[in-house]
Structure 1
Amino acid sequence: MLSDKIPPMKILRTTILLSSFFFLLSACASAPTPLPAPPPASGTVLFQDEFEASTTGWHRFANEGGIMDYFEGGFRILVQQPGLNFWSTPEKNYGDVRIEADVLKLAGPDENRMGLMCRYQGGNYYFFIISNDGYYAIGKFINGQTTLLGQSEMQPSALIQPNMISHLRADCVGSTLTFYVNFNEVATVKDADLSSGDIGVVAGTFSRPGADVSFDNFVVMQP
């Protein structure tokens, strides 16, 4: 006749296994959810480029329409057609940023466009531009359409000196876009169409071709 009693050693082994199983379940259930990493401190450099090396990822090309390339310690954009913009980005992705760079007209008409971009995604972006003849604007390029923000046309500023290096700064923080020229605020606007994306530089022409500009000392910081 077979005994219906379970050997004591088997009972002990089963108890240990069950205890271990419930301990693991308890440990999994009580493990805290990790908190998101805090954003970098204000002023932290997120990206910078002196354009001394041609391997930092900016989009480059040269054809009959113009040139975008590293050139003599800067990043050059030459636009050989009227009414055209060229822009280049280093393939980054940020939300809130403070962007700064120096820009100089090398040649071509004074009626040009040269400036900074933020939140570039799928061909859409915000821009902060000046012209060599002393005008500025904030705007956006969305679905092939250019819209100035807070103004119907580019506005004059005595802060922009023709044929001189201009220091530009663009703050993209939440829905607030602020533009500084030579360390002075010239405009601030609100727009919420774009929340994140790449950063970059842009240059272009109006009715006359040949805008030729150079960017240097490009830096992106936590605002």
Structure 2
Amino acid sequence: MHIPDGFLNAATLASTGAVSATGIGVAVRQVNHKLKEKQVPLMGVLAAFIFAAQMLNFPLAGGTSGHVLGAALAAILLGPWAATLIMACVLIAQSLIFQDGGLLALGANIFNMGIVAVFTSYFSYRLITALFGESRRARLTAGFSAAWISVVLAAVAASLELAFSGASPLHIVLPAMVGVHALIGVGEGLVTAAALGLVLVARADLWQVRKSRRSEA
């Protein structure tokens, strides 16, 4: 899903870059205002985990492969603004160190994976748990579903950007991207649910922090 340089036109680069820069600016203010002290180390741990997890590819049909995105896990545990900062840091590091995603396309990649994926997963999770409760099963099911949705919608956003830039017709790039990432989303959902299950067992207090933050909002 990392878009390299040379695929997006100037208008798409400028618009997604502006939205991403604005989102990061708002995220910095929100995190400084709302993040609790005990959650700061978790931001670093999640950033390191997501960075490492994105380096590991798993095979898919047709010889393709995918990797964990991590946006849903960060958004569910820390909220969307902290997750946006985590994803932005990971994507910037990948672009600079591993050339995974272009520098000029960094704004588009942050928009797709750090804004679209983060906020769709966060609100999907909130909606599902509001409908079905916050039992362990409901939380894990919501985590799986939110992660799958985030990957698919991020792929839709990337497809639209490529189509608007003239890199590929929408009727070709959209089914191709969504089809592959629907499979990737299954892996993303399983990893997210497993990680959330581990947190519920080992650090259930983190869920209490998230609940207290929602009640204060």
Structure 3
Amino acid sequence: MMTLRRSWELILDVFFPPICLNCKKYLEDNERDKLVCASCLAGIEIYSNLFYPSSGVTLAAASSYSDPALRELIHCLKYKGFLKAGETLGEIFIKYLDRLNFNARDFIIVPVPLYRTRYRKRGFNQAELLAEAVGKHFNRPVLTGALKRTRETKPQIELPDEKARHKNVKDCFEINNSKLIDGGSILLVDDVYTSGATASEAAKILRKAGAKQVVVLVVAKARG
């Protein structure tokens, strides 16, 4: 059985050679699960601070969306369904949080939800996968059902400006069970922070439900 499996892997390597998503270099055996080579992965700048953007949230962003290797990993997870990319992004999350000395054990981990039709189409929620990596590392549960998206919204990237993005997500979230949130510190997990419209709207609903603190954790921020 192992011989047959190895033969199949060799055939795949001939027709679909595993190459780095970023630099297109042939990946070594120990790099394949990462989807990017060790050099490109090491080249991703991981921040060591929090951010306080004009949207009013406390933002914990691991790196910059302008980094090409990181951007490719996010795209391959979000739009191509490469779940291995989620594992690599999860490792970047953990490196960032460790660099911050951030103790997520003091927080309730909540992923930003997808609307049900988009979830069914994609088959997964990338924010949930990233939240689970954090939860596993800190031995904390992930409350996937705490926050609910009540209607379909357009992808924020398709909208022309901040005004349109804020309008797009206004009143699109609700709390399923406020008892899960009331009095707690929330770590709100998503993949990318752009204008802050989605994060600030979700944080607003969480605060209304009694959250005493909301920290938005993303793998990449697209601005400054």
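Tell me which structure, out of 1, 2, 3, gives 18.4, 59 once Rg and Dmax of the Cα atoms in Å is calculated. Spell out each step's value before the answer.
On the way: 1: 27.9, 109; 2: 16.7, 48; 3: 18.4, 59.
That value comes from structure 3.
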For -12000 (helix-only ellipticity at 222 nm (-39500 (n - 2.57) for each DSSP H run of 4 or more, over all residues; to 500), calculated) the corresponding structure among 1, 2, 3: 3
Relative contact order in percent (Cα under 8 Å, 6 or more apart) computed as 21: which structure among 1, 2, 3? 3
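Of the structures labelled 1, 2, 3, which one yields 15.1, 46 when Rg and Dmax of the Cα atoms in Å, for residues 74-185 alone is computed from its coordinates? Let's see the in-between values first.
On the way: 1: 13.4, 36; 2: 15.1, 46; 3: 15.2, 40.
For Rg and Dmax of the Cα atoms in Å, for residues 74-185 alone, the value 15.1, 46 is produced by structure 2.
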For distance in nm of label points 7 Å out along Cα→Cβ at positions 42 and 98, find whichever of 1, 2, 3 sits highest and give me its label. 2
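Where a number appears in this text, it was derived from the coordinates with a stated rule and is not lab data. From a predicted model like this one, the values you see are computed outputs, not experimental measurements. Cβ atoms are built from the backbone, for glycine too; each structure is taken alone.
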